[in-house]
Structure I
């Protein structure tokens with residue numbers, strides 16, 4: 001009996017090995033027939049991982065100069081195609097938009113993003129379409145963003161007040177990176193749950209302290225599972241607190257909880273937590289980083305800073321603070337932001353896409369389950385597309401025209417960033433207010449270091465410091481009570 005069992009085991013094992021070998025043989029034959037994008041020489045098992053140096057978008061740019069604007073690499077066994085031309089990008093997000101509307105699976109998506117069920121990580125399909133509908137109607141609609149205008153204005157005033165503490169009599173040195181981060185986190189958390197987590201006027205000091213520790217440790221990529229448990233408990237706590245209150249407040253959580261009563265299948269606690277998570281991760285650091293790059297560019301280009309200030313004084317003056325409704329008249333300010341997003345996109349490689357079926361790009365075969373990366377940074381700096389491509393020239397956008405496939409800081413197609421409107425409002429109001437309310441200079445005569453750091457977004461290696469001096473309008477702002485600020 002034992003002999004028969006052993007024989008059966010060996011036979012089964014041999015069959016499995018044979019089937020596996022046959023499958024590999026078939027894949028090899030199939031791949032040989034495919035016209036894949038060109039690729040550098042690879043190593044067994046590692047693929048091209050040994051070639052990847054940070055920042056990755058610069059590595060891909062160098063490889064594209066040798067292998068073409070559509071080329072491929074392997075991350076281990078995963079085929080990855082990188083596109084760096086507007087024509088290829090247009091083909092990806094028009095003809096192939098549905099096929100490429102999926103997201104690759106990842107540890108972060110599994111543990112942090114509720115097993116790939118958030119709007120950012122969910123596979124393309126009915127669930128994602130429902131999330132997108134909820135986002136478009138209930139979170140990112142013009143009406144909903146207008147409802148939270150007071151929060152954005154209030155937080156910008158807090159920033160202005162903080163900057164003016166030592167700068168009313170003369171120039172004072174300020175560190176802007178942390179201030180921009182605190183601004184964007186406070187805006188999102190007040191929209192979501194009605195409370196600030198940085199600065200003065202904190203409703204719950206202990207909760208705010210825990211939140212700051214969770215965010216500042218940057219442990220999301222290091223200890224995904226541990227972070228996901230703490231994060232889930234934090235988000236669930238926010239929902240439970242709002243649910244237990246006697247009166248409904250004007251927050252996103254309250255609004256979605258009211259919808260939960262009539263449509264519990266669409267507005268489950270997990271769906272609500274997923275939306276908060278996406279807002280926190282996608283709506284805070286990206287805007288903060290963009291503000292830091294924009295100010296760094298203006299400090300290195302005082303003539304452009306002066307031009308933006310002249311426009312501000314001409315359109316708005318020094319008697320009232322600018323408002324979001326003024327932005328449409330501030331064309332040069334908008335050009336400064338567009339030029340910053342061109343040179344320093346917060347997501348230099350757009351959020352990854354994955355092919356749900358076989359397709360072709362620029363004549364190359366793209367097999368199912370291939371990861372697609374768009375090197376927006378390379379396209380934004382391509383000298384064939386942009387005059388004096390690496391120089392900061394806001395004037396290039398003054399005619400108000402821009403080809404979407406040349407400038408794509410918020411992504412393209414079905415999976416484009418749904419929060420683009422919120423980001424543009426936050427960045428425009430903040431940057432315009434800083435120009436209107438303060439004189440700005442570099443800390444030293446040397447230009448601000450514009451070296452790119454390493455991260456999911458594209459941070460500056462050296463946190464931005466600057467000298468600021470309050471302009472006359474700040475005395476008017478400061479004459480108001482802190483309660484109004």
Structure II
């Protein structure tokens with residue numbers, strides 16, 4: 001690990017951290033798995049590379065096994081590495097591993113509020129409400145399929161305007177993907193040139209990148225210290241406040257013309273529930289929860305899907321033989337005149353396998369989001385005290401050689417049987433398994449298929465460099481794997 005640039009920061013961290021952490025790491029009763037011996041204050045920081053945290057954790061598992069304890073600062077975390085360890089915890093003992101673990105970079109903003117970062121009864125009630133409401137507004141139904149198809153056509157029109165000139169797809173793809181969740185949450189889509197909308201997406205993109213960087217990882221290890229030190233991590237919280245303001249203004253507009261008999265979207269439904277429970281001092285339905293829940297849905301419904309699509313473009317350009325076969329399947333099943341639909345997927349096993357392999361290969365959230373155990377939990381020969389943080393290494397599942405024949409290579413055959421029929425596997429976990437599976441997993445699957453097939457129906461993707469020169473290694477990796485910026489051409493087929 002190259003610490004030359006981080007040494008002054010770490011020295012300052014030691015001074016501030018001493019008082020804050022010296023007594024903060026008192027062990028709870030229990031029996032945690034063994035792991036590398038931690039240093040006071042710093043824990044196992046010097047055995048980790050915050051620029052590639054998941055790689056460091058995977059490397060340590062070769063020495064300490066698939067289940068071991070790492071100390072991030074003074075915080076002990078149990079690491080789960082490989083398919084069997086992750087499955088045994090998050091699936092076989094799903095209830096025990098269903099709390100959200102410590103995530104300081106989000107907690108400072110959410111304070112444990114909203115769907116993604118709440119726990120206990122509050123989380124159960126909010127998740128149940130969100131699932132029911134989103135279903136009523138088309139999630140998983142033909143109405144949301146039509147919405148995605150419409151937005152995919154808008155994206156095609158924007159691509160056509162480039163007239164074969166090189167461009168970076170990040171902004172257009174983010175606008176298209178975000179508009180789908182906007183229609184569900186806010187009740188309307190935004191014009192691609194709407195200034196407020198563009199600023200909102202800029203904040204999301206910037207936050208995802210910083211949180212996936214060295215600075216974001218360091219903040220999660222030493223949050224109290226990093227609050228006192230200069231650096232780009234402070235931009236995260238400035239952007240969060242701007243996002244809060246945007247969402248709050250949208251909620252106020254909804255309040256002005258709310259019709260309890262005809263809710264238009266998720267925000268309306270939440271406001272109606274707030275009114276119904278306004279006399280209950282213990283109600284979880286209040287303005288702050290609405291703001292945080294809306295943010296969770298908006299962030300989750302934009303960043304990971306748009307990032308997956310950008311990676312998809314890069315991968316298809318790097319492996320043109322794969323792209324040719326996908327084009328052939330699109331031409332044979334869909335043709336050139338009608339819009340792709342979800343029903344086509346059953347007749348397109350190779351395209352389906354390519355999409356699954358892209359998600360496996362990029363492992364968009366390599367460490368998932370941290371979990372915590374809901375009670376004192378027996379696990380294997382250990383006893384994890386209630387509240388113990390758990391890091392499920394999803395990247396280690398996707399690259400597990402016991403589950404995938406050649407995990408280091410991009411190979412759609414990982415999801416095809418000997419008859420070239422699509423086959424799924426329980427080791428495919430891009431949305432995290434168990435009780436905390438991504439709320440929008442179904443929507444994301446629909447979007448990736450419909451956006452990608454619609455683009456490829458109309459265009460061939462042309463890189464500006466030779467395919468061998470296309471670099472698939474992330475620009476940064478932490479919360480997520482973020483692709484390197486790139487330009488390409490889209491040529492009409």
Structure III
């Protein structure tokens with residue numbers, strides 16, 4: 001029986017703060033988040049001050065049963081000015097950082113790109129330009145050869161979501177809105193960058209394992225009407241299959257390319273992967289060590305109507321999210337399915353859909369890591385001195401049940417990373433959307449255990465993820481009843 005390693009996840013820009021420390025260079029978010037064109041409009045300083053408080057956060061990880069921890073190395077700290085000039089202060093910092101983590105017995109899983117292209121790279125066109133891929137490969141090679149203490153590497157976090165922020169949601173330069181032609185061009189280049197990184201890692205026989213964290217939000221038809229099924233297929237092809245296929249199977253299916261181009265005819269753009277690229281993608285898929293799945297929710301859709309509605313919920317006020325685009329699909333509410341304050345459907349069975357895609361639809365038999373999964377909420381320690389985050393506990397346990405059931409049936413899910421380790425800065429929600437296993441008071445940077453922290457410690461002692469913990473007994477045990 002597989003005993004899943006339990007871990008938590010972070011992203012450097014969302015938790016480090018210290019944006020001017022140790023000669024750090026700007027990344028794509030620095031100026032944007034202070035610019036009215038941004039959908040976020042929040043200041044990313046000081047975040048959780050992870051750059052200086054990592055010792056305390058590693059101690060909490062050790063104390064509460066965390067075995068593995070996802071972190072990222074910010075490209076803009078290592079190469080702050082250009083592709084080749086190394087910032088030694090940052091390099092020395094991360095050696096100390098990893099040394100301390102390993103001393104606590106926590107295994108790092110290190111991401112090379114987590115939504116944070118350096119500003120100089122952005123000014124060259126970011127991944128929208130194929131010519132820039134070599135810059136990323138240089139950074140990756142440097143990290144592999146410099147940080148030999150690392151065993152688990154992740155290439156690019158959520159390839160589709162980063163391209164979406166820039167080209168669909170107008171959250172990052174060049175602030176395109178529903179520009180699917182640019183979305184696919186950039187996503188394709190990022191898939192190539194990922195694939196070449198995997199090949200380089202394996203050909204140079206660097207120590208350890210390498211994978212990719214893929215954000216997958218399955219779309220399901222609201223009913224059995226052919227037009228609803230067609231809308232869900234279109235949505236999945238655009239949002240999920242277009243990058244999940246190449247990283248798992250090493251190819252693009254005719255069905256997916258057909259559905260993509262049916263949409264792209266509205267943008268005067270045709271998606272046609274090149275033969276030489278397909279060879280690279282195929283090779284990487286064959287030699288990659290594991291596939292990461294970032295799963296939070298499932299979306300229900302039907303045939304779009306003529307009314308155009310597109311609004312992203314960035315406040316936590318239920319019911320604000322809207323999506324109905326005449327040539328795409330319409331998002332609808334499914335009766336009986338609860339949602340978070342951000343209108344995300346709480347639907348653990350969607351994780352099983354994604355795993356089935358990877359293992360069966362694309363016949364990828366690589367180990368699977370659940371690299372992100374979590375529950376964002378509105379929490380304030382001033383109003384509630386002890387955060388009894390029972391909704392978060394129930395969310396995690398329901399997904400644990402699905403994972404255990406899948407492994408019992410023969411799947412190979414080896415790691416689970418809760419998003420997030422501590423409360424952090426959110427790209428589009430600032431500091432009001434909290435995911436952390438540990439509460440952070442952003443005014444004084446103090447850490448506080450939530451009920452989920454104690455619950456997690458008990459889970460870490462169990463052999464099966466579907467074993468239950470009595471919350472009333474847990475509250476009595478920790479003196480919080």
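Quick note: the coordinates plus some simple rules give every number you see, no bench work behind them. In this text, all values refer to a predicted model and were calculated from it rather than measured experimentally. Cβ atoms are built from the backbone, for glycine too; each structure is taken alone.
A value of 31, 28, 23 was derived for semi-axes √(5λ) of the Cα gyration tensor in Å; which structure in I, II, III was it taken from? Label of the originating structure: III.
So if we calculate FRET efficiency 1/(1 + (r/R0)^6) of positions 120 and 344 (r between Cβ atoms, R0 = 41 Å, to 0.05) for every structure here (I, II, III), which label has the highest result?
On the way: I: 1.00; II: 0.45; III: 0.75.
Going through I, II, III one by one, FRET efficiency 1/(1 + (r/R0)^6) of positions 120 and 344 (r between Cβ atoms, R0 = 41 Å, to 0.05) is largest in I.
Out of I, II, III, which one gives 0.15 for FRET efficiency 1/(1 + (r/R0)^6) of positions 144 and 328 (r between Cβ atoms, R0 = 30 Å, to 0.05) as computed from the coordinates? Label of the originating structure: III.
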